[in-house]
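In what follows, structures are represented as structure tokens.
Values in this text are rule-based calculations from the coordinates and carry no lab data. What you are looking at is a predicted structure, and each value in this text was computed from that prediction instead of being measured. Cβ atoms are built from the backbone, for glycine too; each structure is taken alone.
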Structure P
Amino acid sequence: MFSRLFLFIFFNSFGLEALLAWVVYLQTGEISTFQIVILIFIVYACTFGISDFKRLDRYIKLKIGKWRGIELLTDEEKQKMVQAKDPEVIARRNRRWWYTHIFIFLIVHYIFWIKFGNHQHDFVYYLTDLS
């Protein structure tokens, strides 16, 4: 219960920071480093951060449970902790990350090539030319 409350407060603080960044932009008319950092934190918190917070919550429950001598983790949480250390699960997750990153890399470079590139050669030429 308290962990959900903490997450709610934590994400709402990002919302308030985003509102503050928007007000700063409206007042100054320019984008500052502060606004970029806030945007990065918000994107992280809304995407990858959720799983990191859940993993941190399980770890804290484990440690506090050991200190108190009681079991705070559910069977499902224990299974997730064991599964997170499984080499096959780690390899699968790393492959997905790699596929996602290479896909984004190719798309962004293709867009750059279309917008700013020298069109004497095709796109594959620039990907394979390592000079």
Structure Q
Amino acid sequence: MSGAVTFIAPPPGLSPLVDFELESIAEAEGLYSLRSLAAPEIRLFVIDAPLYLPDYTPEATAQQLESIGATEASEIRVLVVTTITDSGPSANLMAPIFINATSGEAAQVILDGDDWPLRALLGV
């Protein structure tokens, strides 16, 4: 998966940026760079959640699906932002990115409740 990604609202902390390019990282299946088109020095590293986190099952609401032009969950890809911490790589499971697999429209949503951590260590 790669290509243009347009957020319906800027991701938290990245206002006013909405237009990004999703690029695969060579030799790292399911790892991507999400780079701002307006400010190329700004990029996030994201992973394909189903590939790396098979037990991670955030549910998109009907309103969230509609906001990115999808009608059902099978039409979206779920990515999560990753960071490197002193303890190792971690993923933000509290705020997944839902991307319409066809159009590239996207939203980073903050999930209700405390079921998913803000920093989940990967590979633990």
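Data table
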item: Distance in nm of label points 7 Å out along Cα→Cβ at positions 22 and 102 derived as 1.5 - corresponding label from P, Q; result: Q
item: Label whose coordinates, when log10 I(q)/I(0) by the Debye sum over Cα atoms at q = 0.09, 0.17 Å⁻¹ is calculated, return -0.52, -1.05 (choices P, Q); result: P
item: Entry that produces 25, 41, 24, 10, 0 once P(r) over Cα pairs in 10 Å bins from 0, in percent, for residues 38-85 alone is calculated, selected from P, Q; result: P
item: Value -27500, calculated as helix-only ellipticity at 222 nm (-39500 (n - 2.57) for each DSSP H run of 4 or more, over all residues; to 500), assigned to which of P, Q; result: P
item: Structure responsible for 1.6, with distance in nm of label points 7 Å out along Cα→Cβ at positions 30 and 46 calculated and labels P, Q on offer; result: Q
item: Per relative contact order in percent (Cα under 8 Å, 6 or more apart), the highest-valued of structures P, Q; result: Q
item: Among P, Q, which structure scores highest (criterion: distance in nm of label points 7 Å out along Cα→Cβ at positions 62 and 78); result: Q
